[in-house]
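Enquirer: These are the structures, in structure tokens.
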Structure 1
Amino acid sequence: MQSLPVFLVLTGRPVILTGQGDAAEAKRRLLERAGARIVGEEDQAAIAIVADGDEATVARLRARGVLVNATDRPDLCDFTLPAIVDRAPVLIAIGTGGASAGLAKALRQRIEALLPQKLGALATALHDARAAIRARWPDAAARRRAIDAGLSQGGMIDPFVDDAADAVPDWLSGQGDVAASRFVPVRLLSSDPDDLSLRVARLLGEADRVYHMPDVPPAILDRARADAVRIPAAAAPADPGEGLSLWLEMPR
């Protein structure tokens, strides 16, 4: 990754905004939606948006230790502003590292069409049910597997179904039992992650452990869950453990 995606809580916090015109007004609206307190260059703040991309302004702010976004000047940016899909409290940010705002916009429009308007209601329902979820599945690993199963395609609380939030009580009442432990061997098509089938991509996103031949490339392993255990091995394990485990090997 060229940069680390983060979500900043800006409610009530100062953000410097400089410049005039349509670009500045667009950034002002965005900052106001995030609850930021917009201030000028002379004020103290941790981040700034230089809407006219002025190099001198960027230099002065950086000299003060302020992180700067300079509109249409990715070479001057300490951070970039993504295209946003807003299903509050769910936010999806699409960035291209400043390479193409048009591409980010096109991707946002495609994703907007895929996501139900009530996706935020599902997130809120799951947040409100946190205590009940912990009581239903006290073991952390079992709890994660239950949530994964419920949210999977065709699951009881599939996030791509418009009324998924309404199904949370039934899912909690006993119909969301976790499937038994599974071990799935996978022979990859190539070293290119773009060649992963939808099934394999989904399994990588759900697996607790990923056993793999040493020659499986990092680009493939990076598609696994961030907290999945990655275990290089010369052969498939005899006892892969509880939950979902994968065995990855390259094509022969």
Structure 2
Amino acid sequence: MRIDLNADLGEGFGPWTMGEDQALMEIVSSANVACGFHAGDPLIMDTTVRRAKALGIDLGAHVGYPDLQGFGRRAMNIDLPELAACVVYQLGALAGMAAVVGHPMTHMSFHGALGNRVAADPHMAEVLVGAVARFDPSLIISSSSSQAIEAAADQHGLRVATTFLADRAYDRNCLLVPRGTPGAVIKDPAQVRQRVAQLLQHGTVTTLDGEAVKVNACSILLHGDTPGAVQLARQLRSFIEGQGAVITPVSQLVRS
């Protein structure tokens, strides 16, 4: 079995840091880089892109609402044409950094509240995934389980890499439970490892209600801003490899 291990990175701003990106990037196989809207700035983006190239890991744009104060985890009422422009703006920012460094951008993902909304809203997914396709039809959409995103990607000829969020609870529709819900964020490392083992062995996740649902994932996501993220990432990588899986960048798992 081959599986991608990815993390959301570059989520500081100016002198403020978020997470231990340098250490995490030595563990993961793909990086999702904040593009300045929910976090990140030009220098952080440039540094992260250069580090990704040096380590030979995949580079992706992590796009969110224009919400620095709320870290992109607050819902925002933005008209879809404007939101599509925001998505393209962020893709263009990271693509520019990547072009200068000479390390191609392979994928993109939606962050936080925007990601949750797109995953559950077929019309929004169609518009925003369509904007991604018009920007670069070779990009892979890295997403948690979402029929809306998968259908939109199929319509626009894009590939989807379903990623499993080991530290987040799921509902019976295999969508992420909102962060404000008790139990939505899983902090116990042993429970996180158990969920990864269930995914690798059975291809399922147990929902917050106790129901096992199918997850067709080729990638596992770690949140870089979670306390103890580096230690957990090391433990998870060792555990995954101990299960016989080979950590592999996402672009090598989702072929044209």
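Every number here is computed from the coordinates shown, using simple stated rules; none is lab data. The model shown is predicted, which means the values in this text are computed figures rather than measured ones. Cβ atoms are built from the backbone, for glycine too; each structure is taken alone.
Enquirer: Here FRET efficiency 1/(1 + (r/R0)^6) of positions 132 and 220 (r between Cβ atoms, R0 = 35 Å, to 0.05) was calculated and came to 0.95; which of the structures 1, 2 was it taken from?
Expert: The correct label is 2.
Enquirer: Quick check on the output: 0.85 is FRET efficiency 1/(1 + (r/R0)^6) of positions 20 and 140 (r between Cβ atoms, R0 = 35 Å, to 0.05), derived from one of 1, 2. Which one produced it?
Expert: 2
Enquirer: Related question: Can you spot which of 1, 2 the value 0.93 was calculated from, given it is Rg/Rh (Cα atoms, Kirkwood Rh)?
Expert: Label of the source structure: 2.
Enquirer: Next question, about the same structure. Taking distance in nm of label points 7 Å out along Cα→Cβ at positions 4 and 124 as the quantity of interest, name the structure among 1, 2 where it is greatest.
Expert: 1
Enquirer: Moving on. One of 1, 2 was used to calculate helix-only ellipticity at 222 nm (-39500 (n - 2.57) for each DSSP H run of 4 or more, over all residues; to 500), giving -9000; which?
Expert: Label of the originating structure: 1.
Enquirer: Which of 1, 2 yields 11 for relative contact order in percent (Cα under 8 Å, 6 or more apart), as computed?
Expert: Source structure for this number: 1.
Enquirer: Given a computed value of 17.9 for mean count of other Cβ atoms within 10 Å over residues 68-75, which structure among 1, 2 does it belong to?
Expert: That value comes from structure 1.
Enquirer: A further question on this structure: Out of 1, 2, which structure matches 27, 18, 11 when semi-axes √(5λ) of the Cα gyration tensor in Å, for residues 92-195 alone is calculated?
Expert: The structure behind it is 2.
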